[in-house]
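**Q** Following this line, the structures themselves.
Taken together, the values in this text are just the output of simple stated rules run on the coordinates, not laboratory data. Since this is a predicted model, take the numbers as computed values, not measurements. Cβ atoms are built from the backbone, for glycine too; each structure is taken alone.
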Structure P
Amino acid sequence: MDFDMALDIGRNAFHLALLTSAPILAMGLVVGLAISIFQAVTQLQEQTLSFVPKIAAMVLAASLFIPWIGTRMLDYCREMFGTLP
């Protein structure tokens with residue numbers, strides 16, 4: 001394995017990590033933004049109000065996207081095992 005191949009493997013792994021975490025993080029961002037707007041409108045400044053809905057939304061997103069994430073990870077593993085000498 002040369003340096004270019006190791007660099008490509010690392011780049012692909014980083015890209016896969018970003019790609020598979022993006023839907024879950026986006027769901028947390030959207031729910032957090034909605035809760036922040038709700039808190040600003042109602043002037044309710046409770047710090048713990050945002051945690052439970054964000055966690056619930058992220059768990060829901062994870063359960064919805066787990067087949068897609070699993071498929072991406074299996075494809076990456078097949079690609080890695082296919083490139084072994």
Structure Q
Amino acid sequence: MLMIRLRRGGAKKNPIYRVVVSDSRKTPTADYVDQVGIYDPNQQPPEIRIDLEKVDHWTSRGAGVSDTVKSLIDAARKQQQQQ
């Protein structure tokens with residue numbers, strides 16, 4: 001089953017996360033199918049860049065969404081509505 005989840009990158013104590021579509025049966029560091037966004041919690045305010053069209057595409061094909069990514073997607077949709 002495909003999941004949309006976070007993949008950690010960046011330096012020690014300075015994380016940056018990719019929002020990726022990957023197989024839920026594999027480890028989070030395994031290869032991913034598609035990158036749909038970036039989350040950088042180190043900036044003020046935290047940077048959230050998510051391609052909502054890609055997210056909708058993958059969820060329509062049956063991909064699940066982790067709880068953390070679900071909250072990031074909600075925040076990205078609010079940002080998009082405010083603009």
Structure R
Amino acid sequence: MNLRVKPDQKARLLRAASLRNTDLTDFVLRLALREADAVIEEAERVDLSSRDYSRVMDLLENPPAPNDKLRSAAAALPRTV
């Protein structure tokens with residue numbers, strides 16, 4: 001990965017890396033991966049109200065009987081060995 005940064009930006013990054021006793025690559029990579037993890041976690045997390053959470057838990061514990069659409073969809077799935 002190549003980054004184009006202004007000299008003053010690179011100097012700040014080098015200084016920060018030095019203060020952490022690491023090299024520039026490790027410093028930038030560690031922070032970039034931390035941010036990447038946060039972005040992924042936020043995108044994949046579903047926040048529910050307590051009412052919605054209770055509804056989901058109830059449906060998991062007491063699933064409704066399959067309807068015609070669900071039975072048709074299941075029948076259309078390819079058979080596996």
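**Q** Distance in nm of label points 7 Å out along Cα→Cβ at positions 19 and 43 was computed and gave 4.9; which structure, P, Q, R, did it come from?
**A** For distance in nm of label points 7 Å out along Cα→Cβ at positions 19 and 43, the value 4.9 is produced by structure P.
**Q** For helix-only ellipticity at 222 nm (-39500 (n - 2.57) for each DSSP H run of 4 or more, over all residues; to 500), the calculated result is -31000, so let me know which of P, Q, R that is.
**A** Derived from P, not from the others.
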